[in-house]
1. Using the calculated result 0.20 for FRET efficiency 1/(1 + (r/R0)^6) of positions 64 and 368 (r between Cβ atoms, R0 = 35 Å, to 0.05), pick out the matching structure from P, Q.
2. Given a value of 2.8 for distance in nm of label points 7 Å out along Cα→Cβ at positions 88 and 232, point me to the structure among P, Q it was derived from.
3. Given structures P, Q, which gives the highest value for volume of the Cα convex hull per residue in Å³, for residues 248-359 alone?
4. Quick check: -25000 is what I get for helix-only ellipticity at 222 nm (-39500 (n - 2.57) for each DSSP H run of 4 or more, over all residues; to 500), calculated from one of P, Q. Which structure matches?
5. Who wins on percent of Cα pairs over 30 Å apart among P, Q, i.e. which is largest?
6. To test your reading of the models, identify which of P, Q gives 0.05 for FRET efficiency 1/(1 + (r/R0)^6) of positions 8 and 320 (r between Cβ atoms, R0 = 35 Å, to 0.05) when calculated.
7. By the measure relative contact order in percent (Cα under 8 Å, 6 or more apart), tell me the structure among P, Q with the highest figure.
8. If FRET efficiency 1/(1 + (r/R0)^6) of positions 80 and 296 (r between Cβ atoms, R0 = 35 Å, to 0.05) is calculated from each of P, Q, which structure is the one that comes out at 0.85?
Structure P
Amino acid sequence: MQRELSGAVADLGVLVPIAVALIVKNGLSATAVLLPAGLLYVAVAMVYRLPVAVQPLKAVGAIAIASGLGADEIAAAALMIGGIFVALGATGLIDHLGRAFPRALIRGVQLTVGLLFLKVAWGLVADPPSSFENDALAPEWAVPLGVAVVVLALVFRRRPIALALVATGVAVMLVDSGGFPSFGPSALEFPSLSATTFAAAFTALVIPQLPLTFANSCLAPADAARTYFGARASRITPGRLALTLGSANLFSGAIAGMPVCHGAGGLTAHYAFGARTGRAPLAIGLTLLVVALSVGSGLAVVLTAFPLSILAGLLAIAGLLHIGLLRDLRGAREWSLAIVVGAFGFGLNLAVALAVGLLLWWVPELLGRIRSRAWTSRLSLRSPR
């Protein structure tokens, strides 16, 4: 059970920084931020019985934080994304679309995510977000401590090291901030929505998020789950992932909370640190629910003191191990496609990477089929009657 608990907290390097920024900078209710994530984790434990990850919608979060968008625009984006993915999952359309994406292209998406995790991890220690101005550790120690966390995590990965690191971080956070200043949930409010709000959210938040959610929250986690768990992952399909994340976002939008998704990198993080069953998502889900409802009103004060080096170290390990999924590629064509998709996804954006990858894979495939049919037709014409 210790390894399950260690795996349960291994993906906090993605969840905590975005959650803190949305609470501190964008003014979201701390309880509304954690409730959707906690409930989706519990649903994951019941539906999939494996450590499927729950993460913030990263493009929505990053753009909303950088642009200073309010709770109403974020809620509108969550409602639209929720509706889109519930429809894609319920109709089975996403499963049909997923068949057009070869394994090498999915590995390229996973390479993109791994590289982005490493980039974000470096940013957390080299240029700490202003949301974490209460981090007790001196800035000059952030990078060395982050490297130390990575080394510790790699050396003791088969032990509950992630649990020990997070427990240490929580202790430092509580000591530095003086504990929770108040108890009970923070206030929940329904968003104020209008046509203008939906239009602004669709342009600024939904369009950039859709390709990332399609590829990294539906296709890539299903593929990673099959790699790690084999036949046990039969319940994890792109369509079901679309349904669970879509439903969670409809709830999140209704309470002006944090939009959430599944993530292939998060699944790697959970698996790498020991999670093997639904007990891991159930444990972290119940923990998030308890925190949201019991101390949500005081979270905005204490979370900003969580040591960034621990979050960065966990995130870096997840990135490195996620890139390791490429090891099952075979031949120059598969490797070339994965690297090209990873480079475009990391350097530009995932929508461009997917378009380039599909063209590079399917144009030669279709041309080859046309030539094959033409050759077969010629042979049939030459054969004696």
Structure Q
Amino acid sequence: MPFFDYRAIDPTGRSVRGTLSAVNDVDLELRLKRMGLDLVTLSELSRQYAPQGRERVTRRDLVTFCIHLRYITRAGIPLLDGLRDLRDSMEKRGFRDVLTALLEDLEGGKVLSQALAAHPAVFGAVFVHSVHAGEQTGLLDAVFERLAESLKWQEEVAAKAKRLMIYPVLVLSVVGAAILFLLVYLVPQVLTLVETMGVVLPLPTLILMAISGAVRSYWLPGLLLALAAGIGVPLWVKKNEAGRNWWDRTQLQMPVIGPVVQKIALARFTNTLAMMYRSGVTVLDALRAGEMIAGNRVIAGGIRRAAQQIADGHGLSESFQSLALFPPLVIRMLRVGETTGALDEALDNVTYFYNREVLDAIENGLRILEPLLTAILGLLLGGILISVLLPIYDLIGGLPL
């Protein structure tokens, strides 16, 4: 169904704006009537509307949604009544519109997983598959509890990973600006003064003067080249399959950051696999969903090969061992789980292992990056200062006493 951007009037006379799916404008007016709103104006949007900007549905919104549905399913409250209560208390317009569309689909006879699948921009394949399995097994409350825990963990890891990425960028930007200031403004003035006094310049100072002259002469082409690379490379990575593959491979090969990226991707995969297997989803379906959520094409390709081996009759631990992505301890835990028939517990243990590994890896990465960046930038600034001060010392040493 298409989506409509509407403006309506509530019973108090207040203007209300929102977005809602409907068959046509008449259906939209009837839906708004049932919500206690009188339609004023409307405009049709695309058939797959995804809230943008401030209306984007975040992980925190989904956590709230999962916790709320867990409570109502566990307490035996009718799903429609519970969703209405959540929609009426929701302040964010984008998510409120999604909840309204869910209510309409449920009233139209769809089950919850079918209604969720109509909003792939909000509820991903893992979410929909897990809810569908919960409907079949009658364990929806447990499914929503696991989904909430998984989303909270993802939010925590995303916040820590963002900190790991932002710190070096900020430090390099500030120190890079300081170095540019020294090369463009301070160094030429000091060295010009020293040069006019007839001092023989040492090699480090001559190199610094050459670098400073190149920066001052070619700053515009350099700036344009940096802007072109800063805009062109992200666009190439975003739009081109070869670019995306290159970036995913490069991330894994980066020092300090590469191991963290790999562990985050594997942790997301093992979290998804354990949660979906616990919810009643088959191993192959869980692997396909885990492949989509891994976030790295190199690792996703390995998971795809493992799924093919499992489909051909190989065991889970044997297939994972062939990937060379998992440490021996993880393979051993999976092998024990397969042997004892307690694969669900083994997957939970693997998830716990990677949850701790990811958080520890991020903390260790920050501990390594901070002194490493400090040492590198200190050497750069120290080299500039020494190159400037050497001829000054020679000048002072040549003065008569």
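Every number here is computed from the coordinates shown, using simple stated rules; none is lab data. Since this is a predicted model, take the numbers as computed values, not measurements. Cβ atoms are built from the backbone, for glycine too; each structure is taken alone.
1. P
2. Working: P: 2.8; Q: 5.8.
For distance in nm of label points 7 Å out along Cα→Cβ at positions 88 and 232, the value 2.8 is produced by structure P.
3. Once volume of the Cα convex hull per residue in Å³, for residues 248-359 alone is worked out for each structure, P has the highest.
4. Working: P: -22000; Q: -25000.
The read-out comes from structure Q.
5. Numbers: P: 38; Q: 59.
Structure Q comes out on top.
6. Q
7. Max of relative contact order in percent (Cα under 8 Å, 6 or more apart): P.
8. Working: P: 0.85; Q: 0.30.
The read-out comes from structure P.
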